[in-house]
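Each structure below appears as structure tokens.
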Structure P
């Protein structure tokens with residue numbers, strides 16, 4: 001089995017984007033390959049790394065000139081090269097990781113790692129191949145070159161020329177493209193035509209956090225143009241999204257405002273123009289989608305090359321003032337969209353939507369080239385580890401399945417995206433999870449407020465939500481052999497605890513209508529073959545919200561209808577549920593990484609969705625466990641756990657057997 005290790009860092013979106021997309025492409029190309037994507041800076045420095053990332057984002061958004069000066073200073077000096085050898089924590093963690101993984105090929109999407117690898121193998125040969133994916137275009141910081149690599153994958157010929165001029169051998173520079181999502185390489189149902197007279201001009205506007213006032217002015221001016229429809233993406237900024245919706249409520253369907261979305265490939269391929277800053281990943285995705293781009297901001301430094309690429313290659317225009325953005329939009333569609341058509345023709349030449357798949361094939365070929373039968377040399381001292389036991393698979397009886405059926409993603413009020421949840425739980429050896437984002441009843445006041453504050457799913461997001469779940473189901477199984485179920489948490493919040501209920505729908509394939517009464521919703525859950533579970537149905541200690549006691553106060557009505565009741569949620573144990581001997585399960589109610597340390601469900605059944613649901617309904621082979629592990633509380637971008645079983649820390653594992661009245 002080939003083993004690939006991808007090293008990334010969270011300073012800018014391009015590094016992580018390239019790492020994720022390449023990992024997906026490798027798994028698509030060679031499903032049996034073991035791929036791990038690791039951010040060692042996050043793993044080693046934790047909160048300090050978070051502060052550093054926030055400082056970086058603050059500089060590029062609010063003091064771009066300062067960042068530009070710092071960028072060029074680092075490019076011209078040898079300070080980075082000298083400091084890389086002093087990052088002892090990263091270097092030690094890297095040595096440990098290489099020793100543990102023994103990869104055939106290491107891929108870096110962040111420049112510092114190459115220098116760290118050089119330092120580790122200064123006195124002996126590397127037992128693996130090293131591929132560098134350069135995420136910048138044309139203006140390449142010298143940090144990318146301060147280490148030796150077997151191959152440099154770059155986005156285009158102009159960047160390849162820049163590397164060669166900096167002294168990199170032409171034989172190792174590969175202008176294969178930027179690894180955008182493999183979704184861009186899928187066949188399109190129809191090509192986007194130029195808007196004819198009277199047709200809609202569809203604009204996609206990505207708003208940068210530091211330029212909101214400018215964005216408002218630009219949107220007002222664009223809406224003054226006839227036959228213009230704008231889709232605005234504001235990211236994880238619900239207050240600004242609410243403000244846009246309120247301010248432009250009278251324009252109807254000419255303006256669509258989205259929050260965070262994972263539908264960027266589809267959006268880029270269905271809009272005529274993109275308006276955005278010159279971020280590396282954004283520019284490359286626009287090129288892959290053949291969507292002409294109007295750049296409205298350039299961060300000095302790495303984004304300068306991206307802007308040059310768009311301008312010099314005739315792929316769009318630079319317009320940093322609002323009035324200039326509008327002028328370029330008007331100009332693009334004059335004379336039967338002559339300029340827009342020219343941009344599209346140039347994009348067809350520059351576009352490499354299958355770059356991730358091409359790089360994946362290159363990496364796999366490097367794995368074959370690097371196979372020499374030698375094990376990775378141990379280059380670190382032995383590390384103390386917590387005692388653990390492996391629960392083996394049994395051929396006669398199903399092994400216990402570690403499950404969590406209640407968690408929230410960024411689609412409602414969670415901290416991690418669905419893909420990050422999959423990687424976070426998959427890295428810990430879980431067998432089955434269910435994502436259950438909030439869906440509130442908008443007929444209730446608290447439900448309306450939750451939707452306005454972007455704390456729950458909205459109707460227009462439901463299709464996207466279930467499509468994202470479907471993609472992640474396949475990826476979770478291919479990468480971790482972990483089942484992912486679709487779900488929802490229906491919020492029926494009243495003004496008192498006894499009028500409030502939260503209901504989990506587990507194993508759903510399509511949306512529910514939260515406006516219906518609870519018995520009707522439960523009937524629709526069962527019609528989909530799903531489970532209806534009472535969420536935190538009794539008094540609990542929580543820093544958020546109030547108790548949800550409606551289901552418990554109406555036991556006679558809901559005992560015949562519900563499949564199970566949460567007997568434990570987060571750190572709360574509901575002894576009354578146990579004393580009534582109701583069918584039960586335990587869940588983390590996961591919102592952020594530290595919530596992994598909470599109650600979970602263990603099932604004794606086959607690892608198959610219908611078997612899992614039947615086991616919960618029968619509730620005869622169900623136990624709960626207070627989960628602990630020794631892994632860092634960071635969402636990883638990819639990991640492969642041992643196929644032999646689940647790793648559990650003995651000192652921290654507490655298993656409760658079915659139908660006990662005392663679980664504390």
Structure Q
């Protein structure tokens with residue numbers, strides 16, 4: 001295919017969007033759609049190359065195709081993976097799994113399964129811990145590589161059984177587009193992580209690129225098609241500026257940047273002398289497009305490792321400085337690694353046989369290096385007697401988990417199965433229900449201890465970022481209001497089956513951060529308490545916790561323990577006005593009590609993340625399992641009040657609040 005600089009211009013838009021999104025530049029909140037733009041471009045170019053070969057020769061040389069993919073992708077990937085592994089040895093630590101995590105994800109990337117690895121091991125691409133995965137971005141490369149492995153065979157089958165290359169390609173592309181898009185839209189509402197990471201639910205984006213090629217190749221449009229370029233460019237740029245992480249993505253909404261990219265490609269290909277094509281062909285834009293693959297590879301490990309080492313978010317200036325460094329490294333990689341290999345300037349990869357041999361050798365060496373680093377971090381380092389107590393504490397640190405009980409965000413319209421959310425597991429008639437955002441989640445070990453000590457059953461209902469405030473987030477795509485109403489309906493049903501009390505918890509400072517937010521949150525909390533009171537339930541409101549200056553795990557790895565805590569006076573001053581509001585609200589409800597955990601977590605003068613050999617915090621605001629269990633002695637009397645009282649005489653079961 002003849003080289004067209006305007007396509008590199010589209011690549012430039014895609015990579016700049018992703019890089020600036022990761023760097024935290026304002027106005028690029030939807031920059032993650034740059035990956036979708038890349039998928040459409042790949043579908044366009046790869047489908048075009050294969051279909052041209054099929055048209056000219058009647059067949060597709062899969063070996064030649066894979067050889068070209070190895071030359072295009074493997075050298076730069078090898079350099080960046082090796083550099084990231086070395087960076088993990090220099091700047092990350094084996095305690096807490098930092099080096100092991102990089103090693104495992106490098107293995108997954110080499111085995112073309114990084115998307116499956118991060119689907120299984122990350123909280124999600126948009127979750128806060130993403131910066132702790134320096135190779136998280138390789139998920140999209142694995143999706144592309146899986147597409148490359150399957151696409152030649154599918155096109156061959158479509159051509160042979162679909163009435164020829166052209167008709168078969170249209171049938172295949174249209175079928176993949178429709179089935180994959182419908183599956184993606186449905187699964188996003190059920191399990192958005194699976195829809196985000198797994199190839200079958202992204203295949204429609206590649207198919208959109210393939211259909212764009214067929215339109216350009218077989219249905220050529222005149223110069224008037226330039227309007228498609230303007231419309232497509234507008235849709236892509238609007239997606240970058242308008243979409244947010246909290247939206248239901250990919251789903252139907254991903255069709256905006258995908259269709260926009262397809263329109264943009266068709267427009268600039270059919271009107272190569274149009275204004276948009278000339279704009280995308282400017283030399284600075286084309287330069288960024290040429291190095292886009294290396295830039296995508298380099299930028300995230302730099303940003304991620306710097307964030308881990310600093311143990312706090314990067315400032316915008318720091319992020320942009322690292323982006324500039326990534327751009328320099330990208331040019332060097334493109335100039336001295338990518339180009340010589342692609343143009344067969346290196347004798348070691350001058351033939352197909354040598355290319356496959358070198359590719360296998362590079363993959364093997366990376367696997368051996370990653371496995372060696374992982375084994376050293378897991379088995380050799382723990383034998384080091386230095387800081388043995390801290391090592392044991394960090395290695396024992398865990399996060400409270402309820403298997404299969406995480407309520408996906410955005411809310412799908414139904415609560416997850418009740419049985420896994422109960423402790424002991426499987427009991428359907430709880431006496432107490434914990435309800436809230438992730439601060440209800442981290443109380444799950446406490447709920448388990450309470451249930452065992454009193455011989456009762458507890459249930460935990462939580463959705464990240466969704467506080468138990470009735471009416472909170474009405475109209476928000478996360479659908480917190482709908483979720484809370486469903487929990488209230490479940491509570492009404494459980495009340496008739498013996499539920500005695502509800503414990504509500506949230507990261508209150510987030511929702512009372514400004515006067516306007518405070519007013520709305522106060523009303524939402526009052527509405528929640530009134531609804532629970534109407535059911536005759538006793539309610540425990542868990543008050544705020546101190547917020548640490550750093551995440552406990554990473555801070556304790558790199559700093560003195562004292563640097564990881566906060567003065568108690570400072571912590572109390574931060575939550576003082578909020579606590580006063582909570583006390584006033586609770587005082588108006590006779591069946592409600594406020595439980596204040598801060599005095600139990602903090603010492604007389606400081607709030608530290610570690611006490612003795614136990615780490616109390618998992619990050620900067622969530623309790624670890626040990627921290628959650630430490631609340632048990634003080635919480636028991638409040639629980640006994642909540643579940644031990646007789647139901648009010650005037651209470652009568654009814655349909656719900």
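Every number here is computed from the coordinates shown, using simple stated rules; none is lab data. As the structure is a prediction and not an experimental result, all values here were calculated from the model. Cβ atoms are built from the backbone, for glycine too; each structure is taken alone.
Taking FRET efficiency 1/(1 + (r/R0)^6) of positions 162 and 346 (r between Cβ atoms, R0 = 30 Å, to 0.05) as the criterion, the top-ranked structure out of P, Q is P, with the highest value. From P, Q, which structure was distance in nm of label points 7 Å out along Cα→Cβ at positions 58 and 90 = 5.6 calculated on? Source structure for this number: Q. semi-axes √(5λ) of the Cα gyration tensor in Å was computed and gave 43, 35, 21; which structure, P, Q, did it come from? Of the structures listed, the value fits P.
Name the one structure among P, Q that helix-only ellipticity at 222 nm (-39500 (n - 2.57) for each DSSP H run of 4 or more, over all residues; to 500) of -19000 was derived from. Computed on structure Q. Can you spot which of P, Q the value 0.55 was calculated from, given it is FRET efficiency 1/(1 + (r/R0)^6) of positions 186 and 362 (r between Cβ atoms, R0 = 41 Å, to 0.05)? Working through the options, I get structure Q.
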